[in-house]
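J.: Have a look at these structures, which come just after this line.
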Structure P
Amino acid sequence: MIRGIRGAITVEKNEKNSILIAVEQLVKNILDLNEIDPENVAQVIITMTKDLDSAFPAEAVRTMDGWKYVPVICASEIPVKGSIEKCIRVLMTVNTLKTQREIHHVYLEKAAALRPDLTG
């Protein structure tokens with residue numbers, strides 16, 4: 001079965017290292033909580049808010065073990081007034097036997113406010 005797993009994290013500063021560390025932390029949390037092996041990841045889409053422009057977030061994923069052949073793409077998040085600043089979002093498409101209810105979506109730092117129904 002193919003499932004989507006969502007996640008988001010915020011950073012304090014628009015710095016390359018901060019962005020890459022945050023993306024790696026978020027992706028590792030998604031993998032660990034959902035018991036996913038990179039071999040079962042079909043693709044990853046990463047968006048960032050317009051106030052983050054110091055790094056390509058896909059760089060963090062591509063350097064992780066087992067991710068060389070996983071398609072990863074970056075995009076800009078829609079600039080909605082009043083939205084959370086310095087936010088990185090991930091949508092990971094995976095092959096898994098888990099049901100929708102068994103999937104653990106991950107929202108870290110200030111991004112936890114995006115989906116309190118999933119972070120509790």
Structure Q
Amino acid sequence: MISGLVQILLFQSLGELLSKFVLPTLPGPVIGLVLLIIWLVLRKGVNAELAMVADGFSQYFGLLFVPAAVGVVLFLPQLKANALAIVSALVGSVILTIATSAVTVRFLSSKSEGAD
């Protein structure tokens with residue numbers, strides 16, 4: 001378990017370093033996550049220690065929504081004042097996400113059919 005936790009912290013630290021010195025516009029944890037994913041793809045799998053830590057973390061994801069819910073209640077007047085813009089942005093982003101996903105799946109499925 002310690003090994004899996006060390007791996008996660010190592011990649012987050014690498015992401016923070018790259019964010020500080022190379023890519024200041026991206027958050028360090030995001031860079032670290034991308035590096036971890038690349039490392040796992042190159043290794044072609046997740047080791048047992050990392051999987052155990054990830055399973056442990058995933059049990060507590062619900063707690064991450066508590067600060068967001070408090071923020072919604074705290075800023076309710078501002079949210080009401082800007083409701084149209086917020087709803088428009090949410091609907092637009094959902095439509096763009098679905099369209100982008102569809103185009104990506106179509107592109108990747110045509111590539112895989114051509115390889116067979």
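Since every read-out is calculated from the coordinates, none of them should be taken as a lab result. These numbers were taken from a predicted model, which means no experiment stands behind them. Cβ atoms are built from the backbone, for glycine too; each structure is taken alone.
J.: Work out which structure the value 3.1 belongs to, where distance in nm of label points 7 Å out along Cα→Cβ at positions 19 and 99 was derived from one of P, Q.
T.: Attributed to the structure labelled Q.
J.: Next question, about the same structure. Here helix-only ellipticity at 222 nm (-39500 (n - 2.57) for each DSSP H run of 4 or more, over all residues; to 500) has been calculated and equals -6500, so which of P, Q was it run on?
T.: That value comes from structure P.
J.: May I pose another question? Could you tell me which structure in P, Q was used to calculate FRET efficiency 1/(1 + (r/R0)^6) of positions 11 and 75 (r between Cβ atoms, R0 = 30 Å, to 0.05) as 0.35? Before the final figure, lay out the partial values.
T.: Details: P: 0.95; Q: 0.35.
Answer by label: Q.
J.: Also: If you rank structures P, Q by mean count of other Cβ atoms within 10 Å over residues 59-66, which sits at the top with the largest value?
T.: P
J.: Something else about it: For which of P, Q does Rg and Dmax of the Cα atoms in Å, for residues 3-66 alone, calculated from the coordinates, equal 12.8, 35?
T.: Of the structures listed, the value fits Q.
J.: Can you spot which of P, Q the value 0.05 was calculated from, given it is FRET efficiency 1/(1 + (r/R0)^6) of positions 43 and 91 (r between Cβ atoms, R0 = 25 Å, to 0.05)? Working shown, then result.
T.: Numbers: P: 1.00; Q: 0.05.
Going label by label, the one that fits is Q.
J.: Out of P, Q, choose the structure whose coordinates give FRET efficiency 1/(1 + (r/R0)^6) of positions 51 and 83 (r between Cβ atoms, R0 = 25 Å, to 0.05) equal to 0.05 when calculated.
T.: This figure was derived from Q.
J.: If you don't mind, another one. When relative contact order in percent (Cα under 8 Å, 6 or more apart) is compared over structures P, Q, which one is greatest?
T.: On the way: P: 43; Q: 20.
Largest value of relative contact order in percent (Cα under 8 Å, 6 or more apart): P.
J.: Quick check: 13.6, 38 is what I get for Rg and Dmax of the Cα atoms in Å, calculated from one of P, Q. Which structure matches?
T.: P
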